[in-house]
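Asker: Below, each structure is written out as structure tokens.
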Structure P
Amino acid sequence: MSAANAGSPTALVEGGSRTLRYLRQTWVIIQMESLKLLKDPTEMLSRSVQPALWLVLFGGAMRQTHAIPTGGVDYLAFLLPGVLAQSITFVSIFNGLAVIWERDMGLLQKILTTPIRRSALVLGKMLASSLRSLTQLVVILVLALFLGIPLEWGLGRAAGVLLMVVLGSAFFTGLSMVIASLVKTRDRMMGIGQLVTLPLFFASSALYPLSIMPPWLRAVAVVNPLSRLVDGLRGLMVGPSASGFPLDALILGLASALALWVASVMYPRLLT
């Protein structure tokens, strides 16, 4: 390879061993997606309003009623992991809109003609979406400090929270790409996105514990991936014990791997 071609995009994604090529391809997509965030930081600021409203208004009101059993935990502390999980879901699920926009602008067609493997393309988008979700985590932690919400701190717990945020965001981003491949228009993606996220949110343990749910709703909540995300975050951020975290992380990891595989198969169908 000549020195002139060594720095070209094609050389970047084709050089080295198969594993190294795959990692480079994934990294290129992460960089491309991250540039969008850097060019429009107001997007993250606007998305910070919703969790603030949930914590300050809804959480503040329900905290005074003492109507929801939280096992002796302050309701704002109980609610905070649920609000974080909701923010992750909402940020991630609407990534499908960006995918459809790329198709409409002709960018997707150009990307799919490159040597980048489809799974590396999808994985890069899933991990880049996790960066957006991490900004939501920072916002919510600042709100927790401002509101005086008691949280558990520690290096191991912090690492666990970061892992849950990445896995949760990766899963819902992959799901959004599958949905975008099926609906193929931005208007439909908006409607389907809300149709998916709102039932998942209310049929989870984000706002209330499973113990007060009717049996049929409890059965739905148990298999709801958002409940796994909430429970894992709650055990790490609030609970005295995070014993449920390994199982929650394993289930979300398997779900993310499945979403990666399905999205890699479905992604090129946006062009048909």
Structure Q
Amino acid sequence: MIGIRYPIIGAPMFLISYEELVVAVSQAGGLGTFPLPNFRSVEELAASLKRIRQQTENPIGVNIHLSGKFEWQEQLKLCLDAGVMFFLTSLGDPRLILDDVHRNGGKVFADVISLEHGVKAQDKGVDGVVAVASDAGGHAGTAPTIVLVPYLKARLGIPVVAAGGVSTGAQMAAAIALGASATVVGTRLIATHESRASHAYKEAVVSAGPDDIVCTDRITGNRANWLAKSIEKFEKRPEIGSKKWLELWSAGKSVAQTDSICPAASVIAAMVKEYSEVCASLGRTIR
């Protein structure tokens, strides 16, 4: 649908996913993405898109916020001019961008955490949904991937992408077996050379276990998963653009499978290799 080699989408992570990670993931055969709120001005976004296109011609994607708090109309034009083919919408009506994106040959997906959200997104004409499960870093739903993906797949007529708890090839194979068309990988990519997370953040993700992740709505007002130690002293939600967001570390339960800081390309390669091995071995489990 969007011309990528592997069913792996690098999550558009706030203050983490910039051009370095986008290029690395896309060049490795996945889909590199970044959130447009990472940029304080359209000029910064334009410069970043130019640098990305100087390094790769492969498909890239963005997370676009349509709430009205950002200059999304100008952001959209810049992205379309740069050949962005994948738009993940949040905090707004995806119909605002559907015609322009489709006219440019791109696709629009929507984050959803429930069947109700999925049906509404489908009725609005999106090309697919991202099922944000309870194990996902950042804002998350209440159902695990193993339940949410087949639930949506059975009831919607559009592609479902699995987000939450996918850091390895085996986990990707499980998600695809459940009916997902692709997977979103976020937590594992935090601990990469190309991630703009601080070294301390990366080390915390590597050393953490699933019990070190807490889900709370007191940080942003919505349910989200965080590294517990990073929010112990949280008092007040920072303003948009505040550097204090750098001190609040989001991550999902797949920290359990994140054991080193390495290049993003090696993460993708390892996932693909293990995926192929797992799929082959599963065929031998029934006679």
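Asker: Compare relative contact order in percent (Cα under 8 Å, 6 or more apart) across structures P, Q and report the one with the greatest value.
Answerer: Details: P: 25; Q: 17.
Largest calculated value belongs to P.
Asker: Assign the value 36, 20, 17, calculated as semi-axes √(5λ) of the Cα gyration tensor in Å, to the correct structure from P, Q. Write down the numbers at each step before the final one.
Answerer: Details: P: 36, 20, 17; Q: 25, 23, 20.
This value belongs to structure P.
Asker: From which structure (P, Q) was mean count of other Cβ atoms within 10 Å over residues 105-112 calculated, if the value obtained is 13.2?
Answerer: On the way: P: 13.2; Q: 21.2.
The value was obtained from structure P.
Asker: Out of P, Q, which has the highest value for distance in nm of label points 7 Å out along Cα→Cβ at positions 25 and 97? Don't skip to the answer; put the middle values down first.
Answerer: On the way: P: 2.9; Q: 1.5.
With respect to distance in nm of label points 7 Å out along Cα→Cβ at positions 25 and 97, the highest-scoring structure among P, Q is P.
Asker: When helix-only ellipticity at 222 nm (-39500 (n - 2.57) for each DSSP H run of 4 or more, over all residues; to 500) is computed for each of P, Q, which one produces -24000?
Answerer: Numbers: P: -24000; Q: -10500.
Source structure for this number: P.
Read the figures in this text as sums done on the coordinates, not as results from a lab. All of these numbers come straight from a predicted model, not from anything done at the bench. Cβ atoms are built from the backbone, for glycine too; each structure is taken alone.
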